[in-house]
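So, here come the structures, one by one.
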Structure I
Amino acid sequence: MNESERAHIIVEGNVQGVFFRANTRNAAKLLGLKGWVRNLPDGRVEIMAEGTPGKMADFVRWCRKGPPLSRVEGIEVDWEEPTGEFTCFEIRQ
């Protein structure tokens, strides 16, 4: 049986205007995750992702660091029940 996890992630810091969303999408795709990423009006980035436990752990570790041009100052991770509603990982507006 293929288990799945779902994480709702909020990332704070210098995370907008530094290709955070594009790099997040690329990292998620490399890990085989599904979901989305978007900028929030207050300067944070919001992520919803689903995937296998090991891959999700790798992704959360990646989110704590972020891409080279970003400066992650904080991250909130809320684990939720997976829904299987996503077919890919996309950038939302």
Structure II
Amino acid sequence: MSSATTTLKLPDTLKTRIANAAEAAGKSSHAFMVDALQVQTELAEKRREFVNSALLAREEVAQYGLVYDADEVFSYIQALLEGKQVERPAPTKL
């Protein structure tokens, strides 16, 4: 994995907070910031995937008009977790 150098200008108070948090975590400030950037990047990517999935689902509902009753789905899942044999919920036309 190659690395590129990036310069961040941090307010002194934030730099101090990072140094304290990094020390408490047993890491260097650099490692702490790299980890934080990694976590935030992954969260942003997951959020974008979630929103895209929701938009696609909305388009499918608009196109086909089929939806599932949430209570029926939750009951179905609960029954499966309890080892029961149950019929799968049927979609409803809007």
Structure III
Amino acid sequence: MSLQDDLTAAAEDELDRAMTLGWPQLSKHTPWGDTFEGFTPEGREVCFDRAYMWEGDTGGDIRVEVTVYEARSYEDGVRLTRIIAKDGSDG
């Protein structure tokens, strides 16, 4: 598996986890983000950035961003984004 494929697999997994929280829970804490260290499916040591922010107006849809990168090369990381819609629809 290439580095980019490995980072993408890790980002997809983390984004799936990030999406398990619903709008009512997240709206109380948005905007919010954190960074932590972990491992990709291939065992690479990486950093995970997870951020929740308003997609538009405060109180509307929530954008979820996950970036996975090797600590020495943030620019080469993978960033994925999804939306948690206020009305509960998939984004």
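General remarks:
- Test item: log10 I(q)/I(0) by the Debye sum over Cα atoms at q = 0.11, 0.17, 0.23 Å⁻¹ calculated as -0.66, -0.86, -1.22, pick one of I, II, III: II
- Among I, II, III, which structure scores highest (criterion: Kirkwood radius over Cα pairs in Å, for residues 28-75 alone): II
- Distance in nm of label points 7 Å out along Cα→Cβ at positions 12 and 68 - highest-scoring structure of I, II, III: II
- Highest-scoring label, criterion being relative contact order in percent (Cα under 8 Å, 6 or more apart), among I, II, III: I
Bear in mind these aren't lab numbers, they're just calculated from the coordinates by the rules spelled out. Small disclaimer: the values here were computed from a predicted structure and weren't measured. Cβ atoms are built from the backbone, for glycine too; each structure is taken alone.
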